[in-house]
Structure I
């Protein structure tokens, strides 16, 4: 295996050349290479402009593999899977610490395809996916909507999927999140009617996510009103909005924007 690093002001390109991509030994070395890259993102990006793309290319005799293809192979063995988790965890923490929204290429944020693959492999990775998703530049989303829809379709309205959908209505809304979740409104209202605790989980998660996103720029209360559509009973909806308004005033004071 051969790794080369090319950096400029505008991009960071890391090429990893392998003779084959099928044996455990090769995949294990490749997983270690990904972990090393994640641990050295600050060092590798030192000569780049702020938030430059970090492109990792795995090159085989047959061609270049996408991040999704590589991490699908990592799900073939528990040891590789653990290293895949470590890579995503380190990328997420680096983005949190630096407030950077690193792209892996023109369409994919760094680590997002990898986290999506793990989600589709095992539902236990949905929280990991959420944490990385919240670091993405979702104002320029490409594949995230399809990925989220696939997760919803595969697992249904589980607690972790509800948390994902709640963030998708607020801090991870991006370009299409609110519309995407509203397409499932009928299913959600039916679930909430039968399991009110799941309604509380969804709304509480969404409000926490909204508050977190509003710390820097203030709270747009219309976003809270948008969430009330997931409360079917008119009296309950009115009481909930009144409660949220009182709480918002306590937390944000004058830093509330009542209309966009």
Structure II
């Protein structure tokens, strides 16, 4: 389905009223507005007409795999605790939008607080945690495939996998890089990144998506996306440079600004 670059005043007001962590007066670029409209329509269809609150926080638009289609990395506050905080959409030159199956959840898992307002599929009885042995690569692949084949939501950890059948667009989150002994879900959430960036990296063959979470930078080297929406990637976690102030994009290059107001290339 093709979307125009215009979005209705109703939808703009709806998104602005539900920005969550974002600024209330934030300006939503047309390409991102198209993605939000697409997502709202798809989620309403999946939920059989029930309106799903979409709470965008930040975004990046960049053709990260260099295939001619732009990726829109949408950071948002999810409705369910076991959900990616970054969803990825592809947009063709004629405005056709698709959502990739796999999303991202940068950062370490953290405990819930009294201010959190997430739904939990374990409470609703639609979730199951599946323990995994030390030889997990084949099981991880099979469970990832099930998200695609059966429309499940799957979160892969080193020692177990969370699966559920909630009424939203299916998703996959690969957290096998996290060093955790957790074997089942509990009262936790994925943290919201402080800042995100997508672009080229100095000295690297492939492009990167980078998220700052607390005192660490989660760097995703993205090589390609499969036809089923999986990400071929390598995740590197690096400590924040002492002089770091914020990420910056300069002519598609990911850089960072220092506390003394210098812009330096970002390297890993």
Structure III
């Protein structure tokens, strides 16, 4: 008697899974090309594929199954980074959206989208003046403190991102800086380098150092040959050039839209 197992072999199942993944990846890449032009412009095809794979992995771990939900999750990544679910700065927003409920509870993507919109409205003014923002970043090294206290780092981050700091509040900002500072210490960063890390993490996301959405940051944090940690000078150059290129491109795109 013919059994289903005789037809649905392991090889056939593998082929079906590959086909399902290929279809999803194609849809995700089309979404990027059509809706997120800035991302498409700065990431190579290989980098976009890595980003899609990371997003899919994270969404699957949360219980999302359908391609439609995975695409919605991917859209959230473009706003808050690949690791937004563990980013301290979004804790309150995720709490309101029901994303921190008991394990096994699949979060609402609709409620998350609402929180992302609220956050964007509240923090959009941080980049209203490009010159102000760049000057505030440069000030981190101009007013360098070799061993900055937590409050000093918080103050620097607030000067760079006043609206984000206000959104978090003093306690929320201090909690984020403490967590980001610990992550920076893991790379051997100290002084103004640590402050810069925290300031950039407040915009690019807590895990920006390993986020495929920002390959320039991942490269900057890669240790040199035979080393356990990135070379400080190499890291600094990578951060400065990467950040400048990112925001210069953003300004160019903004100017194009205006015309």
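For helix-only ellipticity at 222 nm (-39500 (n - 2.57) for each DSSP H run of 4 or more, over all residues; to 500), the calculated result is -5000, so let me know which of I, II, III that is. Before the final figure, lay out each step's value.
On the way: I: -17500; II: -5000; III: -23000.
Traced to structure II.
Which structure, out of I, II, III, was distance in nm of label points 7 Å out along Cα→Cβ at positions 97 and 193 calculated from, if the result is 5.0?
On the way: I: 5.0; II: 1.9; III: 3.4.
It was calculated from structure I.
Read-outs: derived from the displayed coordinates by stated rules, not from any lab. Owing to the predicted nature of the structure, the values given are computational and were not obtained by experimental measurement. Cβ atoms are built from the backbone, for glycine too; each structure is taken alone.
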